[in-house]
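Next come the structures, one after another.
No value in this document is a laboratory result; all are computed from the given coordinates. Not measured: the values here are computed from a predicted model. Cβ atoms are built from the backbone, for glycine too; each structure is taken alone.
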Structure 1
Amino acid sequence: MKTIYIMWLRELKRYFRSKSRMVGSLGQPLLFLLALGYGLGSVFQAAGQGNYFDFLAPGIIGMSIIFTAIFSGIQLIWDRQFGFLKETLVAPVSRFNIMLGRTLGGATVATLQGVVVFILAMVFGFRPYSWLAVPVVLVFMLLVALLFTALGTGIASLLEDMQGFQLIMNFLVMPLFFLSGALFPLSGLPAVLSGLTIIDPLSYGIDSFRALLVNSSHFGLPLDFTVLFIVTLAFLAGGSYLFSKIEV
């Protein structure tokens, strides 16, 4: 437990020391939220779908979480290139505890990013359907963050350079985001797109945010939780296995 706590605390300290990272990671979500939320709001409303800004806000919260969570894997490659990871791995502690501590730290940071985007959305007019649901939303945020931090760690464990990681992320992160229903409703899609959204784990995360924040759900909250919980466990197991195979 001490190792897990130390690695968790290290990831938090690393995040709060980097002011540029904290501010820069909010640029893209804020741009999507304002440009799309206000730019397409009238079109969405004319189509009879209601307030697009309220619909979009949970999706942008999910976007902030997945980007922050998966790209925390870059820190693993950075540590590997500069020898910090070797110093950690040669210590007489379980690699699983090291991986779990790093993952919990990255997930905590990603959850904090989601909370900040949630607060910014409220500044620009978003209001949750029920304030009582907000603590539950935080639980789902952490679950989504754990899922994708474990995925990022697993992928980074296989790579040795940041260029390769960025290439894979471009072919993975953006499709996961755009197919999750963050920007558009999942109902009425063509069969091919509908099938892709079903196998996208982020779809269930964003759907859970919408269920709790705007009282609108496509899959249903019980299914959202079940899928996220199972996939998170699977990715944690896979990520820990790949991390244990890193050669120092």
Structure 2
Amino acid sequence: MKLVAWNCRGLSSSRAVRALLEVQGRINPDVFFLSETHLDNAKAEKVRRRTGFDHKALFESDGRSGGLLLLWKSETNIQVNAVTKNYIDVVVDEEGGWRFTGVYGEPEWNKKIATWEAIRSIKGDSSTPWLIMGDFNEILYNSEKGGRPRTQRQLQAFHDVLSECALNDVGFVGDLFTWRRGQIRERLDRAIANLQWSNLYPQSMLVNSESIRSDHRPIVMDTNYLAPPDSGSTKKRFEARWL
């Protein structure tokens, strides 16, 4: 299974939809989580039909900002738990069932606590495998940022919620930085999971894909990732904690 999370920076223009179709054609995901869609229900339905997905879950945009959209195929059995401005939470009926949450973190400093409280509020049963992907609008380590460093106090809130919910950064392959604006680069997009999910999919890997139109890279979770056959060894994943 392939799951993609992408802050697409709006899908209201034909150019943006063409970029979305390019990402879809290159990756061919089973589940596609999009944030900052700037879509209402009618426009989201048009996007669903254009991309050929069978189902959707939507949090409509407030004007020209925000908005979340989850798309999936009929072959993937998904039950929607909750849809809010910060996340779409579902159950994926595969390998006994597990949770997937697409997250969009609050971009404003004085509201970031809302992101961490949202994750805490849906923690649920810790024995259930749980994967979270999306644009968290925050880094875990100053090594994930170019330019002026964050204070440890600013970073600690993210670390605290991971610890309280027994979640860990799953690592990645590809470019370290998932967001770029001018000379500023940061790793804002990531996947985190509990031990149960990582044990359920030991061959999984997160790939930071190539940038298309948006200043965010799409991130791709492949639950059956295979190393290139000519490498002669298993490709190693990068984990943020190594820094």
Structure 3
Amino acid sequence: MKIIVAIKQVPERDAPVRIAAGGKWIDESDLQWAMNEPDAYALEEALQFKEKNGGEVVVVSAGPERVGSTIREALAKGADRAIHIVCDGGDTEGGERDALGVARLLAAAIKEENADLVLTGLQSEDVGLGQTGVIVAELLELPHATLILHVEKTDQGITVKRELEEGWFQSIEMPLPAVLTIQSGGNKLRYATLMGIKKAKTKELRQVSAAELGVDSAPVVTLKQIAVPKKQKSTQILPGTAKEAAAALVEKLKTEARVL
């Protein structure tokens, strides 16, 4: 069984974020980069699935040359080979690609592989649209499911465990091939071993350009501006009796703060 895992390189969580001069993206000059956490869980699910059922895990990622370090990390953790779609960053200054544009690149590379199962993270930590995986499924004309915590192979295909709201879960039987977007927290992430890091240097990492894929990845959604949230402080005195003030406070928490 061949499993494709789409991964994305994002700024590290504790990286200092500054708005770039153009105001359309963050300043990337001094950032440290890491694998998108939901994608790391997708990779872990694929590796565990391969360990139980055999097969091959192939990672695919679109981005500039620096993405190679994240791809090598995936290979060091146990992926068998990788495909790097070399292109400008999809979310960088100017908004060269939106979720549809990135999905078109990924789908074109994945289609050539004739995979049995395609896994992506539920969403990216930097943009958080949660759309790329399901768009890939639509472009490949494959069944898909989201919010997946676990995958089991069956005689007919696979059974997946979905996370719903308020502690509820759903079990679904699906045919193969299929596309799944993986929720964080379903497994314990592994670290790359020293032996894995050494082996990663000899594993196949094929580079392909967006032009070679023959894909129109022009955006249909343009990012106009981003901004740091403004910090605001205010104090309100609620008049009336304690009961009246409590009722007014609850109403404000519901309608204004929206935390209830």
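Using helix-only ellipticity at 222 nm (-39500 (n - 2.57) for each DSSP H run of 4 or more, over all residues; to 500) as the calculated read-out, with -24000 as its value, let me know the right label among 1, 2, 3. Walk me through the intermediate numbers first.
Details: 1: -24000; 2: -6500; 3: -8500.
Among 1, 2, 3, the structure yielding -24000 for helix-only ellipticity at 222 nm (-39500 (n - 2.57) for each DSSP H run of 4 or more, over all residues; to 500) is 1.
Assuming 3.5 is distance in nm of label points 7 Å out along Cα→Cβ at positions 141 and 205 as calculated from a single structure, say which of 1, 2, 3 it is.
On the way: 1: 1.3; 2: 2.0; 3: 3.5.
That value comes from structure 3.
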